Every structure is written in structure tokens, then in C-alpha cells.
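What follows are several structures.
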Structure 1
Amino acid sequence: MPEIKPNEVYTTEESRVLLKISNSTIKRMLKSGLLRANKVGKQYRILGHELLRLVSPEIEEKAVDVYQKIKTTAREKTKNW
């Protein structure tokens, strides 16, 4: 299995192969913002650390924790509106 290098720049095709997902899935992930990328001309370029963020359970867990804290704070501040 090829190694994903954090500082490497990947095309959507390379990313698709590394993640073992279909072309439509990677397009959907880019459109929804689940996978962040930069557009160069008419093509997307994806940094390796974005691919690692996507597949790393620890990072995903941290993101969920931050989201829950923000959600709780927002509820508390808007409760008396």
C-alpha cells in the first residue's frame, strides 16, 4: 500500500486511488467540504495532510469534540433569546 506523505500534493485521481473510493465519491467530498483542496486552473490539488486528516480516527475524534463544545456554547448563549 502506498504511503500518504503529509507535505505531498496529490491530484484527485491520485487521492481517489489512495483512499480507494470512486470518482463520484471524491467529487462529492470536495463539493461538501469534507475534503479540502485548492483549485489550480480547472483541476483540484489536495495536500497529503488533508488525506491523512480524513482517514485518521484521532483527528476525527478531536473534530467531533470541538464541534460538540461549539454546539453547547451556542445553545447556552441563544437559550434566552
Structure 2
Amino acid sequence: MGRTTKTITISVPPEMDRQIEELMRVEGRTRSELLREALRRYADDRRLRLLSQEIGQRAREAAVTSEEQVNELVHARRRNRR
């Protein structure tokens, strides 16, 4: 059976390393746990930003003028993703 994780190496400035060490101590978590969560959050935030941009573009193209129309665009986008 193969590994379920992959080891990577990153470089961070000394101040960021101190911040990571402090978070590890305060939260009682490993460096890997903290960095995995940071990457997950970054990816989630990025997806939300891209979705917001897409919906904004669609709203401009459709000349949306009300919150109800924005909600309709959001629901249509969600239906198309399934």
C-alpha cells in the first residue's frame, strides 16, 4: 500500500517561522497540521473569490439590478455544478 501523505519542503522567513512555532505551542498542533489548514483555507478563499468574480461578471452581462436577480444567478451556478 502506498503512502497517504507526501513530504514537501518550504522556505519561510525567520519571523514567519517564529509565528508558526508560537501557533504550534499555543494550539498544541504540529507544523504540518497548521500548514495544511492554512493551505485549505487559502484554496477555499480562492474558490470563493473566483466564484464571486464569475457571478459579478454574469451579473454585469445580464444587467442585474436587484438582489433577487443575484440570488437567481447564484442558484443557477450551483445547479450547473452538480
Notebook entry, point to check: helix-only ellipticity at 222 nm (-39500 (n - 2.57) for each DSSP H run of 4 or more, over all residues; to 500) was computed and gave -25000; which structure, 1, 2, did it come from?
Noted result: 2
Check: Of the structures labelled 1, 2, which one yields 2.8 when distance in nm of label points 7 Å out along Cα→Cβ at positions 34 and 50 is computed from its coordinates?
Finding: 2
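We did not get these values from a lab; they are worked out from the coordinates using the rules stated. These numbers come from a predicted model, not from an experiment. Cβ atoms are built from the backbone, for glycine too; each structure is taken alone.
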